[in-house]
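Each structure below appears as structure tokens.
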Structure P
Amino acid sequence: MKSVWKRWIIDYVFGVLHARAHEVWSLRMGTWLGVGNDPRYTPTTCFETFPLPWPPGREPWRDGRLHAIAAAARALDEARTAWLNPPNADAATLKKRTLTNLYNARPSWLANRHQALDRAVWAAYGWDDDPGETSDEEILERVLALNGLRATSR
């Protein structure tokens, strides 16, 4: 039972961190690096300040919203892995199959899996609007408000 729970939690956290809410937060809270001013993920400002739907250690094992995030995250990971490492692919093909190239192309199957993941994460936060229609500013306001709420309840 413990290993099943551990897998669900890993998938759940992976899912939340790959959803649009965390992407928006990390782009705002991260740093920028290099001539191209590329975004840099900084754990202390991007990860440690990002409130997951449930505080770590208080995830509701039986809550269907947690399982929906975990399932959507697992589907995303499995699809990406299949694209990155197709059976019998030669070295030249594998060299072109990178996450950067995949996300630059953003095929519909990838966009659909991210939309499903975003909907599951939105439900866990209790947000009832469409993730694709929510502005970056609204996402930031919601995440910041949740941070404030959790800080005052400590």
Structure Q
Amino acid sequence: MNCSVCSAELEEGAQFCGVCGTRIEGNDFLPGADQQGDEQPMVGFIQAISLGFSNYFNFQGRATRAEYWWWVLFIVIADVLVNFIDAILGTGFIGSLFGLAILIPGLALGARRLHDIGKSGWWQLLWLAIIVGWIILLVWAIRQGNRGQNHYGLDPRTTPRQ
């Protein structure tokens, strides 16, 4: 049997495609708090960027550590490139525009990352507390998320990403 989306060969009894994560038709399986699904593949660099921009205003749900840290790496690399271009052109306009473009998806992803460890997205206000707040948020961003369903949604490690 092949996946209807990516045509990959499916294992017998599989609930999701191992390549693209599509739910196999005819299966009513949905991982919950007491029922764990198969571990999904870890989010890669390109997929994390895609998820960040496709969930631009999505402050609901959860995000894995991989999704969050790949996004952070993208921001650092893009910021260096944008600042380099600004230095060549002698403007700060492109950097400011880039900062505005990533502000909302960055906050949304931060909220979803905090949801993964069972915290409210409002804890991001600790960024305003300079050093102490930054250390707390860094420790929380590094922390492994809750397994299974929590108050903020299904486990992104066992639920196919959209």
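Which structure, out of P, Q, was distance in nm of label points 7 Å out along Cα→Cβ at positions 75 and 91 derived from, given a value of 3.7?
Considering all the candidates, the number was obtained from P.
For distance in nm of label points 7 Å out along Cα→Cβ at positions 3 and 83, which of the structures P, Q scores highest?
Q
Where is volume of the Cα convex hull per residue in Å³ largest, in which of P, Q?
P
Given that helix-only ellipticity at 222 nm (-39500 (n - 2.57) for each DSSP H run of 4 or more, over all residues; to 500), derived from a single structure, equals -15000, which label among P, Q identifies that structure?
Value -15000 for helix-only ellipticity at 222 nm (-39500 (n - 2.57) for each DSSP H run of 4 or more, over all residues; to 500) corresponds to Q out of P, Q.
All of the numbers you see were taken from the coordinates with simple rules; none came from a lab. Predicted, not measured: the structure shown is a model, and the values here were computed from it. Cβ atoms are built from the backbone, for glycine too; each structure is taken alone.
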